[in-house]
Structure P
Amino acid sequence: MVDDLDLGCEFFGLLVGVDESVTEQVAAAGCLVCGGPLHRSDYDRKPRGALIAPAGEAFVRRFSLCCGREGCRKRATPPSLRFLGRRVYLGAVVVVASVVALTLRAAGELRRPTGVPARTTRRWLGWWQGSFLKTVELITIRARLVGVEVGRVPASIVGRLEGRPTEQVRTMLKLLAPLSTGSVPDGARFLRGIA
């Protein structure tokens, strides 16, 4: 799978465009606490792309918003296709390395094609097989894609998505985007209609 991927600047440029569009929609909705206006309050991250997506390390700005009403100032961090929550590695790296880990049985062989330590990938696989199975996002994914094998997540999800491997990764990131934030409830509604 790694050889068929093109996770270069163009791929991440598209993801930035989607993140920008989602950020504009969240800003237009206003503060969820007081209804005040939301202003940009972006911050830098230090994402890791490993061998899978080194070009993604150049896209460091995490789009974020802050309420402009005095006394509220609550932060609203919109869903993102680039960042998967607080993980240091880019979302695309988490997905691809996890799929590769399920394909390769020996954890020691994993670092060669991906550049991600086997210990980190084992932790991600634990998340996929643990708390991820209890998310609304998985229920939504299983409703859309009949036949997803829970024991082989995320590989069974990616395998059921249409398109070339790069398009499959992008679609998977869109499905996971609501998990990338805790400050914007029902973040999936801002992703509807985005190609």
Structure Q
Amino acid sequence: MARTLVVFAHPALEKSRIHRGLLRWIPDHPDLTFHDLYEAYPRFHVDVAREQELLEAHDVVVFQFPFYWYSTPPLLKQWEDLVLEHGWAYGSQGTALRGKVASVVVSAGGTRDAYCAEGHNRFSVRQLLAPVEQTCLLCGLRYLPPWVVFGTHRLSADDIEIHGEAYGDYLRSLVEEGPPGEEVDGLAELHPEPHRTVGVEAGVKS
């Protein structure tokens, strides 16, 4: 078993169809811990010691969040700034996270075609997450390709259930089978967009 921690950050979860849908499929497993940063720290007063203890107690860390201007929501960035201290997470004496595995689960309003050199956003999601990837590597974690839900503004309720079920399977496999092998490390992302026709639903957030 790989003890797995889901560090979840969404500043407006009550408005999110996608992440509320994904959360419904998180397995109830003794070796999986779900940690909602915005619920734990509504005033952004991060308990560094508590967060470091959580990280030390787990083998795999999954960061789940919606893409905000090609980056993380603000509380997750503050979490990084405060928790990943020099001498603990990195530096010559900072080895607390060495050998662990990091996975990013992110939602993006644009389609996969929008996230490439020829697309509207010019870069892949993995390329845009380079600061997160390099932070993980600096701290000695193995970084998996991101698990991405694309085109969130156009997903139907059925599509969200498909993604949710796949997410539940992904987390269960991380816990029970461990992370995928190194053959996936060079991929742009892990989770393929379902090949299905989706209806446009206006005015909803990812």
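A short reminder: the numbers here are calculations on the coordinates, not readings from a lab. Bear in mind that the values here come from a model prediction, so they are computed numbers and not experimental data. Cβ atoms are built from the backbone, for glycine too; each structure is taken alone.
Give the label, chosen from P, Q, of the structure having the highest value of distance in nm of label points 7 Å out along Cα→Cβ at positions 166 and 182.
Once distance in nm of label points 7 Å out along Cα→Cβ at positions 166 and 182 is worked out for each structure, P has the highest.
With helix-only ellipticity at 222 nm (-39500 (n - 2.57) for each DSSP H run of 4 or more, over all residues; to 500) derived from the coordinates and found to be -12000, which of P, Q does the value describe?
Matching structure: P.
If FRET efficiency 1/(1 + (r/R0)^6) of positions 30 and 126 (r between Cβ atoms, R0 = 30 Å, to 0.05) is computed to be 0.20, which of P, Q is the source?
P
Determine which structure produced the value 2.4 for distance in nm of label points 7 Å out along Cα→Cβ at positions 134 and 174, calculated from the coordinates; the candidates are P, Q.
Going label by label, the one that fits is Q.
From P, Q, which structure was semi-axes √(5λ) of the Cα gyration tensor in Å, for residues 38-101 alone = 21, 14, 12 calculated on?
Q
27, 18, 18 is what came out when semi-axes √(5λ) of the Cα gyration tensor in Å was calculated for one structure; which of P, Q is it?
This figure was derived from Q.
Quick check for you: by relative contact order in percent (Cα under 8 Å, 6 or more apart), which of P, Q is greatest?
With respect to relative contact order in percent (Cα under 8 Å, 6 or more apart), the highest-scoring structure among P, Q is Q.
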